[in-house]
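*Asks:* Structures given as structure tokens follow.
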Structure 1
Amino acid sequence: MDCILETKQLTKEFKGFIAVNNVDLRVRRGSIHALIGPNGAGKTTCFNLLTKFLIPTSGQILFDGVDITGETSAHIARRGVIRSFQISAVFPHLTVLENVRVALQRTLGTSFHFWKSERTLSHLDAKAMELLESVDLQEFATLTAVELSYGRKRALEIATTLAMDPKLMLLDEPTQGMGLEDVDRIRQLIKKVSANRTILMVEHNMSVVASIADTITVLQRGARLAEGPYAEVSANPAVIEAYMGSAQVELKGAH
């Protein structure tokens, strides 16, 4: 298997509490890989370790075959590991186009030119519009981000993530807090932008996971409980037991 990301015995301990426990993760290049599990399973902690917002207690992280365990979050981002967060992270009072253009400034190879005339960035407009078209936001280009619906703000965040030219996109709860219409929009959007890219996502919505994930890793109490395609994982007795109650019904009902 051609892995773009691999962890070996990845562990994070907080004063005696083991949040991530010897996790071996292999993300296949060009796939959509979902990380799921009950609340408190260690999913977001795992994401924080992969992007070096947290330092592992032990274990290894390999990206494109290179050990990146000791690298900073900035170095990892420059390698092409780009993350979006549970909450929308856009500039609310910039236009939709300007938000994407700010992200594209990275391609200039220089620091952000906030002190220069806006006209010096106009050569990025065509690329910014192309990215907005990829997430179906071209008609909202002149609106300020604060005017967008919650679901479209998340679409804008995906556009700014794409502007960073990611080799690996990490999406943290991309459909959290959305109504059904927005969930479906983001589901289709993730599937669309996954062409020629690799996506690792934490997601609670099992219908989203069932419909777009190639591989699913289930965490429980910080450890890997199961891994495989949705049909296999959702039928695993240990997974069903881990979810319990309403989540168990959701797992079965997402087929």
Structure 2
Amino acid sequence: MKANMDNFLKNGKGLLLAYDQGFEHGPSTDFNDKNIDPNYILDIAVKGQFTGVVLHKGIAEKYYNGKIPLIIKLNGKTSLPKGEPISSQVCSVEEALSLGAKGVGYTIYLGSAHENIMLQEFGEIQEDAHEEGMPAIAWIYPRGEAVKNDIAPEIVSYAARAGLEMGADAVKIKYTGDPSSFRWAVKAAGVAKVFMSGGPKAPTDETFLNQVKGAMDGGAAGLAVGRNVWQHTDPVKMANALREIIFNGKEVNHALEIVVAQ
């Protein structure tokens, strides 16, 4: 069965709120008294008019309210082990479907000594998801001893192309630093939708908004963001600013005015 991203798009563009960091990084790294509560995040997702929210199965099972289209992250790892990264499957497509998911996500550390395990798992997941008509989204992060610069244009475009070749309906990749080189990564992804990875909290709002604008100018379908929204002092204002860039094609100066407005 053909799967597409329509549930997570508005006029072909998307803004996804990611909240899988607690598993990946631990609660002491990214959270404060407010954003450690999943209800706080889901409230931001609604008020910020996100087109999708990304959760692990435990959070979805206990907190998901059905108000925003859900993507279940099917694999994960902690930050405790060192060495070559590997993220193992912890949830099935069937379970994600039962929790109300409209799509599934999976991280692949391309370049890791363990990439073969993740590639095989994603291949099976993609087939299972498409049997249910669900899109399979690949978080593709080149990482490991073999990867010297994970935002080098040739590495990011390799990640994008690998996603297309594996059958991903969308790929989440890092920004290369300029629209021109990112455009090549988007081209490499073919018809697979490209979402810029929001990454860790940027030093300034202007820095982050410029990255998002650059990715959109490079042809991205949108943004999958977590910490740059829910770590913000006013997450809804930041979401409003991001929507202006992503859906309305506005310039960074216009978006910044929204963030600083009283």
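Throughout, read-outs are computed from the coordinates displayed, never taken from laboratory work. Keep in mind that this is a model prediction, so the values were computed, not measured. Cβ atoms are built from the backbone, for glycine too; each structure is taken alone.
*Asks:* Once distance in nm of label points 7 Å out along Cα→Cβ at positions 98 and 122 is calculated for all of 1, 2, which comes out largest?
*Replies:* Ranking 1, 2 on distance in nm of label points 7 Å out along Cα→Cβ at positions 98 and 122, first place is 2.
*Asks:* Right, something else. Can you spot which of 1, 2 the value 0.80 was calculated from, given it is FRET efficiency 1/(1 + (r/R0)^6) of positions 26 and 74 (r between Cβ atoms, R0 = 25 Å, to 0.05)? Show your work: numbers first, answer last.
*Replies:* Values: 1: 0.50; 2: 0.80.
That value comes from structure 2.
*Asks:* Could you figure out which one of 1, 2 the value 2.5 for distance in nm of label points 7 Å out along Cα→Cβ at positions 34 and 170 was computed from? Mind dumping the intermediate values first?
*Replies:* Numbers: 1: 2.0; 2: 2.5.
Of the structures listed, the value fits 2.
*Asks:* Now, a different point. Quick check on the output: 26 is relative contact order in percent (Cα under 8 Å, 6 or more apart), derived from one of 1, 2. Which one produced it?
*Replies:* Going label by label, the one that fits is 1.
*Asks:* Thinking of 1, 2, which structure, once P(r) over Cα pairs in 10 Å bins from 0, in percent is computed, gives back 7, 33, 39, 19, 1, 0?
*Replies:* Derived from the structure labelled 2.
*Asks:* Given that helix-only ellipticity at 222 nm (-39500 (n - 2.57) for each DSSP H run of 4 or more, over all residues; to 500), derived from a single structure, equals -10000, which label among 1, 2 identifies that structure?
*Replies:* Numbers: 1: -10000; 2: -12500.
This figure was derived from 1.
*Asks:* Where does the value 18.8 come from, among 1, 2, when mean count of other Cβ atoms within 10 Å over residues 42-49 is the thing being computed?
*Replies:* This value belongs to structure 2.
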